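What follows is calculated from the coordinates using simple rules that are stated; it is not laboratory data. Because the structure is predicted, anything quoted here is derived from the model rather than measured. Cβ atoms are built from the backbone, for glycine too; each structure is taken alone.
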Structure P
Amino acid sequence: MFLFVQQWEVLRGKGPEYTDFVLRRLLPAMQKVGLNVIGGFHVIIGSGPRISAVSLAHNFLDLQKALESDEFIEVTKELHAYISNYTSAVLKSTGRIPVEGYGIEMGTWRFNQYYKLVHGTEKEYTDFLISEYIPALMKLGIRVKAEWQVLIGTGLRLLLEGVTASLVDIAQAIMTDKFRVLRRQLLSNYAVNYSSRILAPTGRVEVAYLLGEMMKSL
């Protein structure tokens, strides 16, 4: 399974036109070429562009075909009339966390952790991740949804995707001594170049999804 992640900043003064473009042009075009947009997020805390759009593809050939299509190239050109600082990346599931049924989750927040594994620690890291890190995060209120490897984009590193219902849930979890101890274990033994981001749902993808479901029932 693959993710295609696009990031950008909305140009000042273009907010209403941008939102209209996303709902009426961008999301339908992405769906048409085979990119299943499953999430749109504002980066609340962390570096990089403020907006992230996440699309799902089940295999690399389908993703490549979509990105090479005339429709995708044209709509991306049109998007640039409303945005700046555009970047994109292709991510692949590492297989360490099951991703069957991965898809849209309306209204959920993300606590994403990024890091690069220390060479030669993969087996020990996997044991730590599955037996200690993920269960402990779950007890703290952060459900780990998936782990991704950046294949194309900035830096060959991992993304551990955590899900919560609210910003308060994330804040309460990461302020605990337990989380600090866990992160210290991760960084002391297995990972380098660590960073994290907190992302809030934009609501645009959810609106489009709900409208689509309503149209199916008519």
Structure Q
Amino acid sequence: MKTKKNALIVTIIMIACLATGCSLFSFDASGYIKACLDANMHGEFEEYAKITNNSVEDIEKLYNDFLDTDLSFLKQYNVSEDKEQQFRELFINLYKKTQYEVGGATKESDGSYTVPVTVHKMIIFKSVMETLEDDVTAWAESQVSSGTTPSNDEIYNYVLDYMYDKIAAEVDNPTYDEPQATTIKVSKNSDNVYAVDQNELQSLFESLIDLEAAGY
């Protein structure tokens, strides 16, 4: 029996970080980036709502909507609402464990800002995916040996239970790669408010977790 290494496809879909309502003369680029990271990864919305002139409720709704998108991979497995909620809580906890530090911004001659960010990549999926295929194969073979051929739904349920338990164990005691330094550019857009290129921001978020090991 073969199982797909990319059975778990995880993406991070983030709240767009547009700093609306900020004065161009008192803009805190480092605070803006930190608030954006904190809202997306740690579920801390107050400062980001203040900076972007939005309500905490609106930001929280966006966070929950994007979390739904992050967990959309579960739909292909026909999971129950209870199991989907379990994974939701697991991924909220996973995101909360991400580590990063935002340094002081440097204002460039063109009026943009360069913000240094130190990333500590959390190693979550490497060990999960390394043992997934062998474990599922051994389980399926034991089922066949006992006279039972598992259905696709039974295999999916086993895989998801296995992933949940393994990921939860990693989240409880996370390990991190050596810190890596990167920079984010914050500049005025056509509406004359500061913003970050969303592709650049997406790459930053994805660098916080070993998504490549999850088949992403």
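When helix-only ellipticity at 222 nm (-39500 (n - 2.57) for each DSSP H run of 4 or more, over all residues; to 500) is computed across structures P, Q, the figure -14500 traces back to Q.
If distance in nm of label points 7 Å out along Cα→Cβ at positions 53 and 189 computes to 4.1, which of P, Q did it come from? Traced to structure P. When Rg and Dmax of the Cα atoms in Å is computed for each of P, Q, the one that comes out at 20.3, 73 is Q.
Among candidates P, Q, the computation of relative contact order in percent (Cα under 8 Å, 6 or more apart) that gave 28 used structure P.
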